[in-house]
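Throughout, read-outs are computed from the coordinates displayed, never taken from laboratory work. A quick note: this is a predicted structure, and the numbers were derived from the prediction, not measured. Cβ atoms are built from the backbone, for glycine too; each structure is taken alone.
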Structure 1
Amino acid sequence: MSKIASGLSQLGQTSGLPQSPEEAEVEKVPNPHSDTNYLVRFTMPEFTSICPVTGQPDFAHLVLDYVADQWLVESKSLKLYLLSFRNHGAFHEDCTVGVGKRLVELLKPRWLRMGGYWYPRGGMPIDVFWQTDEPPKGLWLPDQGVPTYRGRG
């Protein structure tokens, strides 16, 4: 096992799905290029959560962009954390902004933004966008690549 992986509890191990976002352990690894501003993107096109009022499932396409400082998020732990929302009752805004804030607390990145592109509920899509600040000067910041909802028209 590598020196980096030796301090992680999920990578390279069999890991069960956490029952809630609060129970999920999100892990970090050292950034080998902490002297450089570069964009890291994670996309989860099949994010699900539960409406806290109706108990019905909600679906979103989440896009996380961040510029790391000293830490990177470990991808398996991030995946398990995001999957833990499947049984979690929360509104779209709470899920999208909550994920972003939890990662900011853990990683202390130079910059982070979350795009939550939610599929329609009650006939109306709800998209939620949050970022910590202006992106670093000179950062290549590609479009998040998720078109606005068009329905059948």
Structure 2
Amino acid sequence: MALVSAPVLAQVDLVRVDKSQRQMELLEQGAVVRSYSVAFGANPQGHKQQEGDEKTPEGRYILDYTKEDSSFYRAMHIDYPNAQDRAAAAEHGVSPGGLIMVHGQRNGLGWLAPLTQWFNWTDGCIALTNDEMDEFMALVPVGTPIEIRW
């Protein structure tokens, strides 16, 4: 009897997001192992400046914890705001905002993903379909860096 080994899952070591192309890539040692079309906030161009601006932050952050009990299908938190973001917001007398996540669709509305993923509909998060979110959570360990750019 021949033994069949299970496929080895990639060990993603970087998540790269290009907001201008609405693309997210998962990389392992510099090689792209998965690519997704993603949705952002309604005002995606430029770096997040303050709470409520519907922008996704730009720069290098860390995916620092998972959340299974949100209003959206699964989520992984981006460690925004960092010290520089907080200082910039304080300089302007505003809150930098927070709770920026990579997440699936709004709970109960996953069936709308073929339509919703054509639009920027989040408040500044990065949205995937629910199936893609399952794959993302399986491939991306907590502590992985995420680079977000326009």
The highest value of distance in nm of label points 7 Å out along Cα→Cβ at positions 16 and 104 among the shown structures 1, 2 is in 1
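If distance in nm of label points 7 Å out along Cα→Cβ at positions 56 and 80 is calculated from each of 1, 2, which structure is the one that comes out at 0.9?
2
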Given structures 1, 2, which gives the highest value for relative contact order in percent (Cα under 8 Å, 6 or more apart)?
-> 2
Test item: Rg/Rh (Cα atoms, Kirkwood Rh) calculated as 1.01, pick one of 1, 2 = 2
